[in-house]
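Below you'll find a set of structures to go through.
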Structure P
Amino acid sequence: MPQNLSLSKTLIVLLAATSALGPGAMQILLPALPIIKETFQVSNDVAQLTLSLSMLAIALGTLIYGPLSDKYGRKPIMILGLSITVLGSIFCYLAHSIEMLILGRIVQAFGGAVGLVLARAIVRDVYGAQEAARVIATLVMVMVVLPMLSPALGGELMLLFGWESVFIVMAVLSSIILLVLIKTLPETHSNPVPFQGMRSMLLAYIGLFKSRVFCGYAFCVTFVSVVFFSFISAAPEIMVSVLHRPANEYGYYFIMVPLGFMTGNYVARHYGRRFHINHMISYGATIGVGGIAAAILLQLSGFHQPIALFAPVAIAVFGNGITLPNAQAAAINEFPQHAGSASGLTGFLQMAFSAIAAQLVAVIFNGTVYPLLFLMLGASMVSLISFRLGVQLKPA
C-alpha cells in the first residue's frame, strides 16, 4: 500500500462515477429497446443483444484490466479504458444498422468495464479490508444507483431528442471523467506484479478459483448481480406487454429499486464496524431471498399492479445493498497482492453470468412475470448457498 496515501471524498465519488459508466451506458438504452426493434425491423431476441452482448463485453474487460493494472499501474489502464468508452459511444451514435449498433455497444461496454474493476482495486490499495468494505459500499451504491436511474434519463432523452442522443450524453460524461482523472488520480499500486502473458494470467485465475473462501464470496456477488440484471432486462417488456403501462413509466417505478439499494448501502456503511463482515453478508442475502419470495406470493394472490412487482423487488435489492459491498471487499481481500486480478475475476463472473441470465429471460418469457421471478428466486438462493458453503461464519 502506498505510504501516507488517502483518497479524498471527491475522488472517491469520482471513482464511483467511473465504476458506474459501464453499467450506466448499458442500461440507459433500456427504454429504447422496443423502438430499436421497430427501427431496424428485428426480433426481440436480436434487439436484446444490444444489452446481453454489452454485459459480456464488460465481463471480458474485467478479466483483462485487472492483471494489466497489477503490472502497469491503475492510472494508465484507467485512462486507456475510458478512452475506449468515449470512442465506443461515438461509434454507437453513428451506427446505421443493428450490426453496427451492437458492435458499438460492445466497444463502449468493454471500455466502461475499466472503472468497474479498478475503482475497487484502487480502494483496496489504499485501505485495509474492513475500511475498504465501507468505502466500497459508497462505490457500489453509485455504481448501481446511477445505472438504476439511467433508464429514466434514457426515457426522457428518447422522448425529447431521439434514442440516439443517449450516446452523445455518455460520450460527454466519459470525456469529462477522463480529463478530471488524468489531473487528479494518483497511482496507488506501489508493488507491481509481473505480467507474463495470457498463460500466467490464466494461472493466476486458476489460483483464485482454488480458494474455497474466494469462491464463496465471488459467487455470492455473482448471483446477487444475476438477480438485478435479470430484472432490468425483463422489466421494461413486462411493463408494456404484461402490465400494459407505457414504456417511459418503467423508469419512474424503477426508482424504488435504487432507493432500496441506497438504504441497504447505508446500513452496510453505518453498521460495518459493528458487525462482522460475514454476518452482514448473511443478513443481506437472506433479505434478498425473502423479497423475491414476497413478489411471487403477491403475483400468485392476484396483485398484478406495478407496485406489487417493484416494491418487493426493492426490498430484495435492499438486502443486496448490504451483501454486495461486503462480499466484494471480502473477495478482493483474500489476495491483497493480486487485488486487480481478484477484482477482475469477480467482475467477470458477475457480468458473464448476468449476460447469460439477461438473454435467458428473453428466451423463457411467456407473457407472465413468473419465469423472471422464479429465475430471480433461484439466483438469490444460490447466492446465499454459495456464501454458506464457501465461508464459515466467524463470531462478531
Structure Q
Amino acid sequence: MTRQTIVSMPGDGIGKVVLPQAIRVLEAVGFEADYVHADIGWEFWVKEGNALPERTVELLAEHKTGLFGAITSKPKPAALAELSPELRDKGYVYFSPIVGLRQRFNLDVCIRPCRSFPGNPLNFIRRSADGGFEEPEVDAVIFRQNTEGLYCGLEWSDPPEGLRAAMATHPKWKAFADVPPEQMAISVRLFTRRACERILRAAFDYARKHGYESVTVCEKPNVLRETSGMMEEIAAEVKAEYDDIALWSTNIDAQMMWLTKNPESYGVLVAGNLFGDIVSDAFAGLVGGLGFACSGNIGDEVAVFEPTHGSAPKYEDLDPPIVNPIAMILSAAMMLDHLGEGEKADRVRGAVATVVAEGKVRAYDMMKLSGGPDVISKGAASTVELTDAIIAAL
C-alpha cells in the first residue's frame, strides 16, 4: 500500500505518554508511515486562546488520518482563570478540541469496541446459579452519534430574549416563564434525520460484516419523545434492509441494569451522543476499564482514533511512566483496520491478548493497585515494559 502520513496529536497529560508507545507497536507490526506532530490541547488554550489551532486542522485536512492521545478540559471558570493574562476579557471561550474536530470534519460516526480479553483480572464476573462464579464473554460495539445531541454546543446562560420568545411557543415553557433569565441555563438536544440514518446504517453494516446478530438502539423514547423517537423511527426503516439482523430497543437507564446482568447478549449498540458516551464507558468497565477502551471517530474523508480515557495529568511526569497503554494501542489497531491493514490490526490485537492471557506483565490497574510511583516496586509493569511485552508477542 501507499506509505501513509499520520497526524500525531498527543494532547495533554498521559496522551504524551501512551501515543509514542502505540507508534512503537505500529512500527513493530510493519506498518510503514510518516508521523507529523500536531499541536492540540490545554497548553494552546492557555497560550493562544485556542485548544485546536488552525494549523492542526489544516494538517488533518491534508493527511486525513489522525492518532490522538488525550485532552484536558476544565469548567468555564477554571478555563478562564488559566488563560494567559493578555488574552483575558477578549471574548475567548474554551471548547473541547476533540469535540471541535468531530464537528469541523463531521466525524459523526464514533465506534467504541468493548471486548473482553481472557485472563484479564479486571473482567466482569457474576455469580452462577450453582453458587459459583462465571465470566461472560463481552463483545459489544457501541456506535455513538458524534456531532449532535446534547454535545452539539447549542447552550446559553442568561438566554437572550429572542431565544426565550421561541421557547415560549412550547406549552411546557409555562413552568419556566417567570424564571429570570440570569437564573437560567439552556442546552439543546438536537437530532437530524440525516445523522440518525448515517449512524444506524453504519451500525447495521458493521453488524453484518462482523457477524453480529443484533443491533440495539439505546435511547429514552418514552420521555425524549421527539429526539429518541426519531432514532427509533429511522432504526425501523433501516432495519427493513437487513433481514438477517435483529433490531432491539432498550432505554438507557434499563440498559445500565441489563449490561451487568447479561452483557453477553448484546452485540452492536447505537445511541445519541450523551447516551453513547455513557453506555460505552459502562461496557468498558466490564472489560477492564478505560485502560482497554479504544475508539474511532469516522467521517467521509477524515478519521481520528483515540483511547477514551482522560489525560490524568498527575501521572504524566512519573518516571518510569505507569499508565496502561493498551487502550491507545487498540485505537491504533482500529486505525489499521480503517486503512485496509486488517491483517496487521489482527496481529496487534492478538499480541495484546497473548500478553493479557499470560499475566506475567501487567500495568498497575490490571493488578488492582492505586496509581502512584510505588506501583513499580509492587510488581506492576511500566508503560514501556508493557509495550515491550506486546511487541515481543508480535
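For the structures shown (P, Q), FRET efficiency 1/(1 + (r/R0)^6) of positions 47 and 103 (r between Cβ atoms, R0 = 25 Å, to 0.05) is largest in P.
Taking 27 as the value of relative contact order in percent (Cα under 8 Å, 6 or more apart) derived from one of the structures shown (P, Q), identify that structure. Working through the options, I get structure P.
Taking helix-only ellipticity at 222 nm (-39500 (n - 2.57) for each DSSP H run of 4 or more, over all residues; to 500) from the coordinates of each of P, Q, which one would give -11500? That value comes from structure Q.
When FRET efficiency 1/(1 + (r/R0)^6) of positions 39 and 79 (r between Cβ atoms, R0 = 41 Å, to 0.05) is calculated for each of structures P, Q, structure Q gives the greatest result.
Given a value of 64, 59, 47 for Cα extents along the principal axes in Å, calculated from one of P, Q, which structure does it belong to? Among P, Q, the structure yielding 64, 59, 47 for Cα extents along the principal axes in Å is Q.
Throughout, read-outs are computed from the coordinates displayed, never taken from laboratory work. Please read these numbers as outputs of a predicted model, since none were measured by experiment. Cβ atoms are built from the backbone, for glycine too; each structure is taken alone.
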